[in-house]
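The data blocks that follow each hold one structure.
Please treat every number below as a calculation from the coordinates, not as lab data. What you see is a predicted model, and the numbers here were worked out from it, not measured in a lab. Cβ atoms are built from the backbone, for glycine too; each structure is taken alone.
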Structure P
Amino acid sequence: MADELTFYTNPMSRGRIVRWMLEEVGQPYKTELLDFATTAKAPAYLAINPMGKVPAVKHGDIVVTESAAICAYLADAFPAVRLAPPSGSKLRGPYYRWLFFGAGPVESAATNKALGFVVPEDRKGMAGYGSLAQVIDVLESAVSRGDYLVGGNFTAADLYLGAHIGWGMQFGWLEKRPAFERYWDRISKRPAAVRAREIDDALIPRKE
């Protein structure tokens with residue numbers, strides 16, 4: 001019997017990225033919905049993730065937190081779905097590069113933008129991402145080289161980085177440049193992406 005997959009999330013969180021990944025993987029999984037202020041801070045969940053944050057995935061007795069790490073883990077745990085280049089492939093390096101460009105520079109730049117923090121001009125060397133403008137330009141170049149980031153095939157790197165592009169344009173930290181709109185339009189129509197959005201949207205509490 002395959003190890004059970006349990007997904008800890010909230011539909012208004014980065015868990016939406018992992019939901020999409022799980023739908024791409026296509027394996028059965030159980031969803032545990034958590035409230036940010038209560039169940040995510042309760043002892044039972046803190047034993048899973050001491051940070052008290054979602055998402056997290058438990059696969060058998062393996063626990064993985066952090067969205068990019070979960071995507072990378074699931075791609076490797078289920079290689080038949082081909083969401084990562086094979087181990088030993090020369091494409092593995094670029095795959096990791098763009099996956100963690102999303103987890104590092106893109107995530108940091110977007111968070112600072114949302115918080116209204118601007119890196120002082122004389123301190124850009126201290127910031128891992130340099131400047132938001134630089135991150136956006138590099139991102140535009142990356143998605144302009146082909147349909148997908150690595151080797152002409154959709155991977156977990158496209159999913160993770162693409163989710164940030166979609167959110168960025170929706171919430172305004174990312175300019176709606178044509179390259180971003182074409183890329184997002186291409187990957188957001190994948191059946192797994194559509195299913196994941198529908199599932200999470202249905203779980204958002206409705207205002208009376």
Structure Q
Amino acid sequence: MDWSGHAAALADRVARPGSPWRDAVLGLPRHVFVPAWFEQADDRTWRVRRGADAPEAWLQAAYSERSLVTRVGGVHADHALPGQAVHGRPTSSATMPSLTVRMYEHALLAPGMRVLDVGTGSGYGTALLAHRFGGDRVVSVDVDRYLVRAAAGRLAAVGLSPGLHCLDALGGELPPGGYDRIVATVGVPGIPPRGSPRCAPAGGWWPPWRTRA
């Protein structure tokens with residue numbers, strides 16, 4: 001499929017002129033990371049959409065400015081049956097591209113930094129990081145073993161090989177090594193107690209949460 005025009009349109013929407021993230025958005029086929037997703041029906045249940053069934057709709061969805069739900073409850077879109085009504089709340093998604101890019105911009109990520117990405121999800125955010133900084137500077141973690149495995153295959157398909165681990169970073173498990181930034185696309189009640197010591201001087205978590213009362 002010719003996805004380059006869609007990626008260019010997305011880059012125009014989410015990466016301001018002069019943004020160092022523009023080349024990453026232009027160079028990555030986001031649809032590869034979201035081969036299937038859920039959309040909510042009128043009866044409030046979720047129904048799977050598969051890109052291979054409708055390629056043009058796939059491109060429109062993958063390069064749109066919205067989050068795409070990829071898991072509802074414990075059901076992955078990759079595993080949902082055609083026509084199956086899935087009940088529950090979204091538990092994983094391919095995050096809205098502009099939100100991902102803005103978060104990386106505000107985190108002041110820069111070449112040479114070592115970055116820990118908490119919440120691999122679809123793998124697209126990890127791909128943006130690895131495209132810009134190189135796979136050897138990026139480590140990504142997720143609690144969902146299937147998501148980690150699927151993201152690894154999709155990252156490899158676009159020529160990227162960041163470090164990937166299945167573990168619970170919010171429970172204090174972190175891969176070895178120090179990080180200049182720890183960025184997360186998952187909701188947490190506070191900064192995990194073992195997170196900050198893994199950051200290099202002047203490093204930190206982004207977004208910078210406060211613990212809830």
Structure R
Amino acid sequence: MYQLTADHAAAYVSAELTDNKMNAGYFNGLAFSDSVKGYLNKSYGDTSLVSFMVNNQIYLNRKRIQQKNLDLKSITADLANYVLQFNGVANVYTAEQLNGDVLKNKSAELIQNGFYRKRSGDLAILLEPAWLEELSTTGTTHGSTYTYDTHIPLLWYGAQIKPGYTSAAIDITDIAPTIAALLNIMAPNACIGKPIVSITK
């Protein structure tokens with residue numbers, strides 16, 4: 001039995017899409033960072049309330065916020081509203097949202113699945129489809145929640161696999177329990193997926 005897939009696909013080249021008058025663009029992270037710090041300075045008199053920004057996440061300086069007797073929840077909500085005004089930003093999710101109720105749309109769900117309270121940022125930014133961070137305008141990248149990044153092939157073949165095809169949505173977390181079912185062994189302890197019925201039946 002063999003299985004072949006990939007961890008991601010790839011986004012379209014934004015420059016090509018914009019050349020063809022389609023909705024796409026490049027998000028200037030440096031200009032965004034400067035603007036956020038300027039806003040914090042104007043609103044709270046302190047640019048150090050943000051520790052750093054990486055992978056479309058904003059990490060707040062909780063120690064500094066506590067020293068200034070500021071309210072973390074209020075600053076997070078305030079900053080989320082500010083970030084939403086930027087061209088290319090589709091939505092912003094706070095750590096409180098991501099650690100709380102199940103979010104209803106697919107992009108939010110995928111961001112929530114990757115959220116880990118101990119290491120994730122206080123704000124997670126979702127860019128518009130076909131918007132990339134402005135690292136280079138001559139290539140592409142990956143890591144978004146959109147179909148062009150998450151729709152990948154999943155091939156199974158071998159003695160136990162019957163010929164077939166499915167267009168049903170399958171999560172990457174379904175691979176481990178499917179292999180376990182085919183081998184007739186227990187799934188891994190932290191397994192959260194379900195066996196792919198069309199393969200295991």
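Points worth noting:
- For 0.55 (FRET efficiency 1/(1 + (r/R0)^6) of positions 72 and 144 (r between Cβ atoms, R0 = 25 Å, to 0.05), calculated) the corresponding structure among P, Q, R: P
- With relative contact order in percent (Cα under 8 Å, 6 or more apart) derived as 15, matching label from P, Q, R: Q
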